[in-house]
Structure P
Amino acid sequence: MAHLATNLAVTLPEDRPGMLSKAVDAVSAAGINLEGHAEVGGVVHVLTTDAAATRDALEAAGFRVVREQQVALVPVEDRPGSAAGIFRKIADAKVNITFSYLATRNRLVIASDDLEELLACL
């Protein structure tokens, strides 16, 4: 069953080796476990159970959080076609996905502009 989680979108100030490590290290040093993350084009999406503390840790390390949003966290089996079935349900409900990535413990992170409809179809 899907439930809500918090995703922080964080910009990397420079495109150079070590920037992603610095961001992840900042969260780790604050004693926060990352539930998932994805980096695409200089933006790191961080899934966290403590958004305020994660935001504080990242900002103290010089990173800028550009968006905080609720996302659906959906368990997915580790077998061919599992994610495809979930995405098909979402497509059939005509709900647009703005981004998605895989988190720890075989969970899909799914963002949508219509979170209520997303949760309803899952």
Structure Q
Amino acid sequence: MSADLVMDFLGALSLAAGSLFALAAALGLVRFPDALSRMHAATKPAVFGMLLVLLGVALTLRDAKVITLLTFAVLMQVMTAPVSGHLVARTAHRTGQWDSADAVVDELAEDQASDTD
């Protein structure tokens, strides 16, 4: 079996798996009940799905320029997704769009209470 054929097969498999993760993230955004659950769906599986799709593109194309650009896209996504998820969680907390009964520890409320003192 040719190495190119193996790389193309792995690329297609990675693209399919990434698409399934992206679909799961989209379904989570639509179906989950509160903002924090939706934030989880928007960050974890969506980012992993995108990473798999980019890996599939890199394995299929096998061009140094494309791989360099895809590496930059991966780095930017990995750096910005946690920040955006954090900001969504803080906004949901501050606007009361989360279920405080499920929280074990609420450190943000403690910080907000100390800010007003």
Structure R
Amino acid sequence: MIVRQVPVGEMANFTYVIADEATREGVVVDPSWNLERVAAAIREEGVRVGLIINTHHHFDHTTGNAEMARMTGAPIAQHRESGLERSRELSGGDTIDVGGSSLGVLHTPGLC
């Protein structure tokens, strides 16, 4: 599994590019600022982005959703309780296929 941590913004945030090493199929997690850095990581790793995932709905984790979706053609996935626009709903216990690997969804609600 490829995991690239990309520092973004001025709030010490990270966007992640995660991909299966064999297939190069991947996801982008929490796209926010500095999407050119994220795009560079995607190109450097040769990743085909199939999904954009948000860990939660705060703006500093979602502000780049629309632009990243436009850049990659990938749909956006968020927890079903999120009020933000998404193409795919996620719930705790779901799995997200990434090439020959999978990611588990762990719902950890907290105070907002």
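Any read-out appearing in this document is the output of simple, stated calculations on the displayed coordinates, not a laboratory observation. Values in this document were obtained by computation on a predicted structure and should not be read as measured data.
-29500 is what came out when helix-only ellipticity at 222 nm (-39500 (n - 2.57) for each DSSP H run of 4 or more, over all residues; to 500) was calculated for one structure; which of P, Q, R is it? Display every interim value, and only then the final one.
Values: P: -9500; Q: -29500; R: -5500.
Clearly, the read-out refers to Q.
Compute volume of the Cα convex hull per residue in Å³ for each of P, Q, R and report the one that scores greatest.
Details: P: 105; Q: 117; R: 93.
Answer by largest value of volume of the Cα convex hull per residue in Å³: Q.
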